[in-house]
Structure I
Amino acid sequence: MKIMLSAGEASGDVHGENIARAILSMAPETELIGFGGTRMENAGVRLRQNFADYSVMGVWEVLVNIRRLFKLLNDLTDFMREERPDMLVLIDYPDFNWRLAKKAKALGIPVFSYIPPSAWAWRKGRAKDCARIADEFIAIFPHELPVYEAAGAKISFVGNPLVDAVRPEMPREKARRFFKMPADKTVVLLLPGSRKQEIELLLPSMLAGAKKLLADRPDTVFYLPVADTVSRERIEELIEAAGVSVTLTTEKRYSLMAAADAAMATSGTVVMEAALLGLPCVVLYRLSPLSYAIGKLLVHVDNFSLPNILLNESFQRELLQDEVTPENIASELKKLYPGETHRREVTAKLKLACQKLGAPGASGRVAERILNAAREFAAK
């Protein structure tokens, strides 16, 4: 059996890695091919293309790169035509992946959607369009189900794989020694994201916020885990220009997060990872002006960070667009320092939000569903 996986960003690469390992443990004879990153490749997926060369965010940014993205779409379509996989598994990355899904459907290849588009938040009509293309869906959050069920999709929630994946590699005290964290300092992480655009749009503000925070609280040290999809050199340039000391790391990221005291984080999967590790964050999000203007017309949600969405409550501070200022970042972070009342309130809510993610073992259950679906279609 041959299954093609398609993931276009770092978080999808993590999910793809977990699924690939689970599939191969259950059915070692399965051939896995597709579009993804280094994690998926190391897990046994034969890649046609690596997403690191194509990852973009925002409406304007997609338009600028549209020719490259269509070239990628054509190449992956040719790949499906050559390889004839028994199933295409989409892993998030909706704007691109659903174009690829239409190509697969035209070739008679069944489509399985893992982490479908967020139709609950915007463009609810997408659920019906997706239901006509994909044969089965699995969501990673329970609040995603109703809109797809109403559209007639076969969809289920079997838990969130982050529950299994997010585990510190060592105990907290050992981690603090490993990263040389001073015992008398408050450790604040900068988590600017895994895309080049996120680095450019948010890291300068994070660094300015760190500098202001340090002026008020000199007992603070800063760390930044560098994603393998961004340029370390560019990050170093921005840090030097900001004039603030930041320790860069590239390993044992979950241990780093578990050992830290607070973080400023770009909205996304990393905020949920932080929640699972008990790390409170000030959550930041910024797009280019055009992308933001278009987004305001299309997206209607009260919260944009996952822990807040899970509890339908704004308990963890979110700073959006023009609110992302050094003053706001520093002011909100000080409330998350050890001993602060607000910190205790936020960490208690984070635990409640994490309980919404379901039981461990989600990746195995997803892999089992994918294998069963692929076998069913192969038998037809």
Structure II
Amino acid sequence: MKKQIAAVLTTALISTCAFAQQNEGFKFNTVKTIKTTPVRNQFRSSTCWCFSTLSFFEAELLRMGKGEYDFSEAFVVHKTMEDRADKAVRTHGDVSFSPGGSAYDVLFCLQNYGIVPQDAMPAMGTLSGDSLPNNSEMDKVAGGIVSAIAKSDASKISPNWKKSIKAVYDAYLGVCPEKFTYKGKEYTPKSFAQSLGLNFNDYVSITSYTHHPFYQKFIIEVQDNWRWDAPYNVPMDEMMRIIDNAVDKGYPIAWGADVSEQGFNRKGIGVFPDVKDASTIGTDQARWTGMSTNEKKEYLTSKPLPEITPTQEMRQQAYDNWETTDDHGMLIYGLAKDQNGKLYYMVQNSWGTDNPYKGTWYISKAFAAYKTMDFLVHKDAIPADIAKKLGIK
């Protein structure tokens, strides 16, 4: 009997062309996917912003039919952290110096410094004897230099400290090449970026908060937005329309979000469960009150549960009281349904493939509406009426 049932289920799945995955109480059927390059592993590098956004541009090149690329994270981190050190010193340490960042950091690097393929520089971690990226020691060494200069009581500083910072990143990440050969042709980082055929001015950042006017740009006030990028500000509903339209039209999204919530776990689930709804806890109410924080998180992400419907006011309150922070960068690349028909975004994470979905996270629309900080997307993915309000052509 079990074999017969299995055969029937297999036939049903094949006949509907649905790809189902299961994680305890969740079952997902893929609705739409956008082609991406393989899942990477940032390991102990705190550079999700780099991994996710390079994956975004690699997916963009696939979307445009330009072939598959694998870009060097080490190059982007090297150039970005040199710039961040410079700004930290210029502001006497009032701009934070840490390995975190944003999607705009990668876009800025592509526009101003270019890019190199993965094999043009050592993979992050390898120069320290690690098989995966581990920037812990490098960050401490560089941080010590920057702190010593930025917080110095000297009346004048020499430019020599910049050589020290560059030497740190050269030692741990490798020297950024001035020239390299790729598929038999010689390039500089800038000429290689130009050869990709991407118009970097076509990429825009989107956010949604009420402490600044809608349909204008504003600088998001978070520490890792140290380049002071100014995304377009739109109402929450329109932010979600942009995400939905992008996925529907086949555009990937470099997504910045807060993943410190109870509804986001390490197994591939991101949801916004309504713990005040009696049906969420159900018959487990007595046991719920005695659970630890981790046990509650495990329960809330173990199966589909009623979710809170986010509002613009909830988004703003969570941002204002520091609940929503710019924790993590990932890549939205598809759409799926659970067994109840609820829609989820398929998100490629840079935490490797050691989770039930081999590097994919399923993020509910409620979670995305509540916890999206900002995202980077091609301007053509924006619905025409919203683009008109923003003055984007």
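Coordinate-derived values only; no laboratory data. Given the structure is predicted, the values throughout are model-derived calculations rather than measurements. Cβ atoms are built from the backbone, for glycine too; each structure is taken alone.
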query: Hey, helix-only ellipticity at 222 nm (-39500 (n - 2.57) for each DSSP H run of 4 or more, over all residues; to 500) derived from one of I, II reads -11500; which structure?
result: II
message: Tell me which structure, out of I, II, gives 15.4 once mean count of other Cβ atoms within 10 Å over residues 70-77 is calculated.
response: I
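To test your reading of the models, identify which of I, II gives 0.70 for FRET efficiency 1/(1 + (r/R0)^6) of positions 174 and 310 (r between Cβ atoms, R0 = 35 Å, to 0.05) when calculated. It would help to have the intermediate numbers written out before the result.
Values: I: 0.70; II: 0.20.
So the calculation was done on I.
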- request: For percent of Cα pairs over 26 Å apart, the calculated result is 52, so let me know which of I, II that is.
  value: I
- prompt: When relative contact order in percent (Cα under 8 Å, 6 or more apart) is calculated for each of the structures I, II, which structure yields the highest value?
  reply: II
